[in-house]
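The structures considered in this document are given below.
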Structure P
Amino acid sequence: MIIAIANRKGGTGKTTTSVNLAAEWGRQGARVLVIDLDTQGHCALGLGCAHKRPANACIHTIFRHAHTELPSLIESTPVTGVDLLAADTRFDGRGLEWGVDCLYQCLQRDHLISAYTHIIIDTPPTLDAVLINALTAADGVVLPLIPHHLSEVGALQLAQLIYKVRSSYNPRLKSIGILPIMLDARLNLHRQVLDNLIKHFGQARILRGIRSNIRLAEAFAAAQPVCYFSPRSPGAMDYHLLSKELASLWEAHF
C-alpha cells in the first residue's frame, strides 16, 4: 500500500502524520518506507535521523537523474521497521523536466513496492510536478486538515486534483479519507466544519481524528515518534487507532 499524505496548505500535520503512522505500523511488525518529498525535510527530524546529506543522497536526486537506484539512498532509522528516503532541502526543481510518473517508475524498477508493507509519501504543500509525482505513485491519499472553514475549500481543491490525476495518469488512485488534526469536538467551529465535510464527502470519508495534544509537538522536538516519546498520551493512542483504521479500510474497500 502506497499512501500519499497530502494537502496543498502547509502546517496541517502532514509530516506529523507521516512519521507517527509509519512508527505505529513499524511497531506492529510491518516494513515501512517513508518518502519525504517536502523540501523542509522534517521527516528525518521526526524519525531521529536529522543530519546533513549531500544532494545526491536524497530522494529528489531522481528528478535530476532518473537512473539513480533508490536502494542506494534508503536510510535505516532508529524507529523499528521504518526506513527513510530523505528530502533534499536545497531542491527547487527549476530548469528540470521529468515525467509525472518518475517516482512510480523508480519504485517499480527497484522492486521497492513489493519490499515494503507500506510506503508513506510526505508531500510538499504546493501544486507542482513533485506533488503530481507523489499522487501518480500512490494507491491512496489521506488529507490531514485542521478544522476551519478554509480547510473545506482546500479539501475540495485536492479532491479535484485527485480526480484529474486518476483520470490522466493513475487509475489506481483512491481518496482514502480526510483526517481532522488538532481536533477538539467541544468547539462549535470544529463540529460545524466536520458536519460540512460529511455533507460534501460522506461520513465514510472522514477518518478518526487526531486530538489536540502537546505531546505530539514535544515528541517531534525530541526527534521521536509520539508512541516512543509518550506511549500513553492521547496523541499516541489516536495514531495507533488511525493505523488500525487505515489498514482495515484498505483491506475492506481497496
Structure Q
Amino acid sequence: MFFITGIIIAALFLVSTSIPLLSWVLPFYKIKKLENADLKTKVIANLVAVAIIGWVDYKFLITYIGVFISIEVLYLLFKKYGNKIEYFDRIFITSLIVGGLVCGYMYFNRVGLNISLENLKTLYIQKTEFSKPEIDMAFKYIKENFSYLIFLYMNVTVFLMYYFLNKEDFINWEVSYLWLVPYVILFFLERYSALNNILILNGMNILKIVYSLYFVRIVTKALNEKIKKQQLSFIVGVFLALMSPEFAFIFGALASGIKIQVIKQK
C-alpha cells in the first residue's frame, strides 16, 4: 500500500509541475491519505516518492521539499497547535512562509533564472504568432511582478488544499482585519515616498489576496443559504472574484472588520 501511495505522490508532483492549477491536489492527497497512517507507512511512502522524483530530476527535490512538504507540515502544525488562528490567516501565513522561501531561492539563483526567461522569450518569439513587442511586454510584467505572482500561486494552492480538506466548515471560516495594517502602511508609502514603487505595489497586491479569497467565502455562504448547493455557490464566488478582483478585495476587507448581528423578532 505505501509503495503505491509513494508512486501516486510522485506522479501528482509531476502533474503539479506541469499544471500549476492542480498543485493543491498533491498536499491534499498526502494529508488525506497519510494524516492518520502509522509512522512506518508515512516514512516509506515519502521515501518512495523522493526516490522517484529524484530519479526523474534531482533538482525537483528542492521544489518537493521546499514547497509541498512545507505546506503539509505547516497545515499539520496549525491543525494541532493553531486552533485559535482563523482559517484564512493560516492560509495566508502558510503562503507567506512558503512563498518567501521560493522568492529567496529564486533571488540566489537570479542569474540562471534570467537566462531561462530570456531563452523562454526567444522560444515564444520563434514558435508563437505573438509579436515581439507583445512578448516583451508580457515578460516585463512577469519580471516586475514576479514576487506577487509567486505569492498568488501559493495562496491559490494553499486555499484550494484547505478548502477540499475542510469544505464542510468553509462557510464559517473567518479572517483577521489586521492584514489591513501593513496594506495601509504600504499604501501611504507608495503615495508619499520615493521608495521602489514596484516592490511596494507587489506588497499591496499580495496583501489583497487574502481578502479576495475571503470574498469567495462571503459569496458562497450568502448563496448557499438561498440555494443549498455549496459547490455551485463556491464556483460562483470564485468567478465573481476573478471578474472583479478590486471589488472582491474591498468588500472582503470591509467585511473582515464588520460583524453584523441579526436579531430575529418573534
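To test your reading of the models, identify which of P, Q gives 3.8 for distance in nm of label points 7 Å out along Cα→Cβ at positions 58 and 194 when calculated. Traced to structure P. Supply the structure label, taken from P, Q, corresponding to distance in nm of label points 7 Å out along Cα→Cβ at positions 82 and 114 with the calculated value 3.5. Answer by label: Q.
Source structure of the calculated read-out (helix-only ellipticity at 222 nm (-39500 (n - 2.57) for each DSSP H run of 4 or more, over all residues; to 500), -25500) within P, Q: Q.
Tell me which of P, Q gives 27, 22, 17 when you compute semi-axes √(5λ) of the Cα gyration tensor in Å. That value comes from structure P. For the set P, Q, ranking by distance in nm of label points 7 Å out along Cα→Cβ at positions 18 and 106 places Q highest. Among candidates P, Q, the computation of relative contact order in percent (Cα under 8 Å, 6 or more apart) that gave 16 used structure Q.
Every number here is computed from the coordinates shown, using simple stated rules; none is lab data. Please read these numbers as outputs of a predicted model, since none were measured by experiment. Cβ atoms are built from the backbone, for glycine too; each structure is taken alone.
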